[in-house]
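Down below are the structures I want you to see.
Bear in mind these aren't lab numbers, they're just calculated from the coordinates by the rules spelled out. Not measured: the values here are computed from a predicted model. Cβ atoms are built from the backbone, for glycine too; each structure is taken alone.
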Structure 1
Amino acid sequence: MCLAIPSKITRIENEMATIDVDGVQRQASLLLLEDAGVGDYVIVHAGFAIQKVDEQAAMETLQFLKEAADYVDRLQGKKDDE
């Protein structure tokens, strides 16, 4: 299973982007996108940025993922209390 998490481009050098998700930075190739720039949000798969997404959609997705993680943490906490 692959989970596409929007990542913000913070730097570009030689067709490689530094991307950031909640403070975690990684490298991704921009060879498959023609018009990505610093500040854009992209979906990355297997080390390649494969699609740009608008900021609002990226923020909504990231918020949903945080809420889902919090929910799982609460469920796990209830199991630990049993």
Structure 2
Amino acid sequence: MATIVLLVAVFTVIGLFEVPKIVEKRLWRELFMFAFLLVFGFTLSVLLALDVLLPSPVKGIRRLMNPILRLIGIHTHLS
């Protein structure tokens, strides 16, 4: 529970430190992406703190890259 409280505090401080600068410069797309990445990172951090088993992104990257690599003539041992 203390880890979750610490995560909330850290992500809140990051948001309070960065968001006013972005809003002041009227960088709305950057604000949207910053908020999205901050929430995504917070969610992953909380899930890891709660010992939730997360899937490895390597499998998805491999599934995406193998057909592309085969198309350009590169065969890997993972194909």
> Where is Cα Rg over 2.2 N^0.38 Å largest, in which of 1, 2?
Replying inline: 2
> Can you tell which of 1, 2 yields 14.2 when mean count of other Cβ atoms within 10 Å over residues 24-31 is derived from it?
Replying inline: 1
> For which of the structures 1, 2 does the calculation of relative contact order in percent (Cα under 8 Å, 6 or more apart) return 24?
Replying inline: 1
> Just checking, which of 1, 2 has the largest value of mean count of other Cβ atoms within 10 Å over residues 16-23?
Replying inline: 1
> Quick one: helix-only ellipticity at 222 nm (-39500 (n - 2.57) for each DSSP H run of 4 or more, over all residues; to 500) came out at -12000 when computed from one of 1, 2, so which one is it?
Replying inline: 1
>> On distance in nm of label points 7 Å out along Cα→Cβ at positions 32 and 56, which of the structures labelled 1, 2 is highest?
In response: 2
